[in-house]
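Student: Have a look at these structures, which come just after this line.
Bear in mind these aren't lab numbers, they're just calculated from the coordinates by the rules spelled out. Please read all numbers here as calculations on a predicted model, not as lab measurements. Cβ atoms are built from the backbone, for glycine too; each structure is taken alone.
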Structure 1
Amino acid sequence: MQTPAGERYTKDGSLQINNQGQLVTQSGNPVLGTSGPIVFQPTDHDVTISADGTVTVLEGTSRTDSIRGKLRLASFGDAQKLLKEGYNLYAAGDAGAPQADTKSTITQGYVEKSNVNSVSEMGRMVEVMRTYQQVATLLQQQSDLHKSAIEKLADVPA
C-alpha cells in the first residue's frame with residue numbers, strides 16, 4: 001500500500017472503498033495493485049477478489065465481470081527482518097527487495113487468525129507462573145534461613 005512514508009506491506013485484509021473510489025485500508029492508505037492504486041467506478045457493485053488477487057466487479061446492469069486491477073502480492077527472502085511500524089504495517093527494512101509472490105492465495109471473506117491454540121497456551125502460562133512462584137518461595141525460604149543463621153551466629157558469646 002501507499003502511505004505518506006512510502007510503500008508499506010500488510011497482511012490485514014480489512015479493505016474498503018473511499019469517497020474517491022479507491023480501494024483503501026482501514027487507515028485510508030491506498031492499496032497498490034500491479035498497475036498502481038485500484039480504483040472503482042461509481043456504478044461498480046459486487047466486488048470480488050479471486051485467489052490470485054484479481055479484483056473484478058459487475059459494472060452497472062452488466063452481468064459480465066470487469067477487471068479493476070490485481071492486488072500486488074509480495075514475499076521477502078527473510079520476512080523476519082521486516083520492520084513492524086504499527087497499524088498492521090511493515091517496511092521492507094533489511095528483509096531485502098520484495099519479490100512477486102506466486103504461491104500465496106487470497107480467500108475473500110475470511111479473517112486471518114493466529115495459529116496458536118489459546119487453551120493450551122493459557123494452561124502453559126499457568127504452569128510457568130506456578131513454577132515461578134515455587135522458585136520464588138524457595139529462594140525466599142533460603143534467604144530467611146541464611147538470615148536466621150547469621151543472626152544466631154551473631155548471638156553466640158565470644
Structure 2
Amino acid sequence: MGERLNVGGICNREVVCAYKHMSVAEAARLMREQHVGSLVVIEETDNGRVVIGMLTDRDIAIAVVALDFNAQTLRVADVMSSSLVTVRAEDSVHDVLSLMRRHGVRRIPVTMEQDVLIGIVTLDDLLEIAAEELRGFVQAIESERKREAHVRG
C-alpha cells in the first residue's frame with residue numbers, strides 16, 4: 001500500500017455499543033436496527049467509554065441459539081468475548097491485519113489510554129483499502145497500454 005496508513009485514519013468513529021447488563025435479545029435487536037454484526041461492550045467511566053468486551057452475531061448464534069438458551073434472560077456479559085484484542089489509532093494497517101489473523105477476529109476496537117473507545121476497524125475496512133489499491137494497479141496498467149498504443153500507433 002502506497003502511503004503508510006494508520007488505524008486512526010480509517011476506523012469508524014461511530015461505534016454501536018452494548019452494556020454487559022443488557023439482555024442478549026436486546027443486543028440482537030440493536031444489531032438488527034443498526035445493521036451491524038458486532039457490538040463493542042463498554043462501561044461508562046469518568047474517562048469515557050471503556051471497552052470491556054465484544055459481542056458478535058456469531059456469539060449469539062453459537063452460544064445462545066444453537067444451545068437453545070433464552071436470549072431474554074441471558075445477559076451480554078454471559079456471552080461476550082472478554083479476551084480483548086484492541087489497537088491504537090497510531091497502529092499501522094499492516095499491524096491490524098496481523099492481529100486479525102493471529103487472533104481470528106474480523107473486528108477490533110480502537111482505543112486510547114485506559115482502553116477508552118475511539119472507534120472500530122473491521123476486515124471490511126481493510127478490504128476496501130486493498131480494493132482501492134488494486135484499482136490503482138489496474139489504472140496504471142490501462143494507462144501504460146493507452147500510452148503504448150498512442151506511441152506505437
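Student: Suppose helix-only ellipticity at 222 nm (-39500 (n - 2.57) for each DSSP H run of 4 or more, over all residues; to 500) works out to -12500; of 1, 2, which structure was it derived from?
Tutor: 2
Student: Let me ask something else. Given a computed value of -0.56, -0.69, -1.28 for log10 I(q)/I(0) by the Debye sum over Cα atoms at q = 0.10, 0.12, 0.20 Å⁻¹, which structure among 1, 2 does it belong to?
Tutor: Comparing all candidates, it corresponds to 1.
Student: So volume of the Cα convex hull per residue in Å³, for residues 18-57 alone, computed for just one structure, reads 61; which one of 1, 2 is that?
Tutor: Structure of origin is 2.
Student: While we're here: Can you spot which of 1, 2 the value 15.2 was calculated from, given it is mean count of other Cβ atoms within 10 Å over residues 34-41? Intermediate results must be reported in sequence, preceding the final value.
Tutor: Values: 1: 15.2; 2: 19.5.
The value was obtained from structure 1.
Student: Could I ask something else about it? Work out distance in nm of label points 7 Å out along Cα→Cβ at positions 82 and 106 for each of structures 1, 2, then name the structure with the largest result.
Tutor: Top value of distance in nm of label points 7 Å out along Cα→Cβ at positions 82 and 106, among 1, 2, belongs to structure 2.
Student: Assuming 0.40 is FRET efficiency 1/(1 + (r/R0)^6) of positions 50 and 138 (r between Cβ atoms, R0 = 41 Å, to 0.05) as calculated from a single structure, say which of 1, 2 it is.
Tutor: This value belongs to structure 2.
Student: Work out the source of 27 here, i.e. which of 1, 2 gives that when relative contact order in percent (Cα under 8 Å, 6 or more apart) is computed. Could you put the intermediate results ahead of the total?
Tutor: On the way: 1: 16; 2: 27.
Comparing all candidates, it corresponds to 2.
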